[in-house]
Structure 1
Amino acid sequence: MPIIVNLDVMLAKRKMSLSQLSEQVDVTIANLSVLKTNKAKAVRFSTLEAICKALDCQPGDLLAYTPEEEKT
């Protein structure tokens, strides 16, 4: 998938655990784990907003686009 979620990087930078973030944003650890491991197919803007607020970051700090190589 060409969209990469850098949640683990931001958590490390903020010295915050997934469980601490879960409590702050009112999202289950399981759902945050899906984001953290890049297995999410979608994310609500309200969730993204809450994560950015808790981690004091911008959406671009959490999300990155890496184009897939074309198959020939």
Structure 2
Amino acid sequence: MPIVVNLDVMMAKRKMSLNELSEKVDITLSNLSILKTGKAKAVRFTTLEALCRALDCQPGDILEFVVE
């Protein structure tokens, strides 16, 4: 898939665990894990906004377009 999710990279940069991010963003661990592994088919803007707030980053820090 040409869209790569770099959520794990941002979490590592912020030294934040999946559990901590899940609590801050109010997303279940399973849904956050699906997003983190790149298996999600869609992301709501409200979810992306919450992730960016919690990780203090921009959407482009989390999502990347890679030409195959």
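In terms of relative contact order in percent (Cα under 8 Å, 6 or more apart), the structure with the greatest value among 1, 2 is 2.
Suppose log10 I(q)/I(0) by the Debye sum over Cα atoms at q = 0.13 Å⁻¹ works out to -0.36; of 1, 2, which structure was it derived from?
1
Since every read-out is calculated from the coordinates, none of them should be taken as a lab result. Just so you know, these numbers come straight off a predicted model, no measurement behind them.
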